[in-house]
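Below you'll find a set of structures to go through.
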Structure 1
């Protein structure tokens, strides 16, 4: 699949995930409403990109969401490859960078072309327990959320003053995601594992990479069950 085709599938998966996110059950309803709106606009944009149409009007937070996703993809894949160990990490990292990270960067660039991607990725610094798949996933959840909030404030604060409850709830949610064990963090981890399996399923990875990703997600799933 081309980058526009695969990112349209990713945007649809992302919207479905946000509609079922544990945040709603944990009392962060404003977060759910905010990100559902962003994800719905994102799907419209991704489908326009796939169809070769001009980029539709959308909120600045949509740009923040996907530039945050581009930074997340880059660093998350590097951390997953490092967890898998030095023997095959280089090959896995290279394939993930080309097959998974590059389409995310291209979509973000299509949405908001003037953003310097490399500098943005360099500013993304999650606090992780890199020996733990659960720590890697949840640490990136928190870091991605904070980056999206920062970019939203930079590119569209006045537009999003009405969403202050959602942004404030997002900060409270970050605190829960950084705890372990924690009931909210555990619920997020369980749903994240299912989400990542579906998200990765849209990409044409080699068998070697598929087996490696499955090892990582199985280890995270085990931590969710035991946590």
Structure 2
């Protein structure tokens, strides 16, 4: 006689079930006996459902060129002592004017010392230019979005979001990037979007990003 241990599961409808945190359950199965797993939802569902995924966007921006004392129009700051690491999920760029500047668009960072020496001018406004990806919830983010922040010194590029290779762009292919865990912002760091070569067309571009936050302590 052969005894199979640990292969039993419970069949249930996951769309009608909410199990309390810390509850021990057997493996869950679908109506055909198949094992249910995280693919039941999209990759970022749990972070969004738990109120741990956030968005920020701004429209009609002039994205500045990298320089000393860069005055950013799109920054994310993870404050010292936040207890979390901010994971950049994606970044997208849209056009609201037909002309562009030949450029690389990237994320730039300052060290904790330089970050603290910078000027935090204009914080984001919940429900206006940032919020929770669980739409309608009050965001509980610890990393802070800023629509105006002045760097101390010259920040360093850590990621290329995309490029503009011509002064016009007649197609729908615009810079965007999905990071899949490859861009993390530790406590004390600020990152900002900037151009490599020249400032973007005046009020010509939109910016959007999403980030999630994970407890470190």
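No lab work stands behind these numbers, since they all come straight from the coordinates. Since this is a predicted model, take the numbers as computed values, not measurements. Cβ atoms are built from the backbone, for glycine too; each structure is taken alone.
A few points about this structure:
- Origin of the value 3.1, where distance in nm of label points 7 Å out along Cα→Cβ at positions 46 and 206 was derived from one of 1, 2: 2
- Structure responsible for -24500, with helix-only ellipticity at 222 nm (-39500 (n - 2.57) for each DSSP H run of 4 or more, over all residues; to 500) calculated and labels 1, 2 on offer: 1
- Which of 1, 2 yields 38 [relative contact order in percent (Cα under 8 Å, 6 or more apart), calculated]: 2
- Taking mean count of other Cβ atoms within 10 Å over residues 54-61 as the criterion, the highest value among 1, 2 goes to 2.
- Looking across 1, 2, the calculation of semi-axes √(5λ) of the Cα gyration tensor in Å that yields 25, 22, 16 traces back to 1.
- Which entry (1, 2) yields the derived value 23, 10, 4 for semi-axes √(5λ) of the Cα gyration tensor in Å, for residues 62-109 alone: 1
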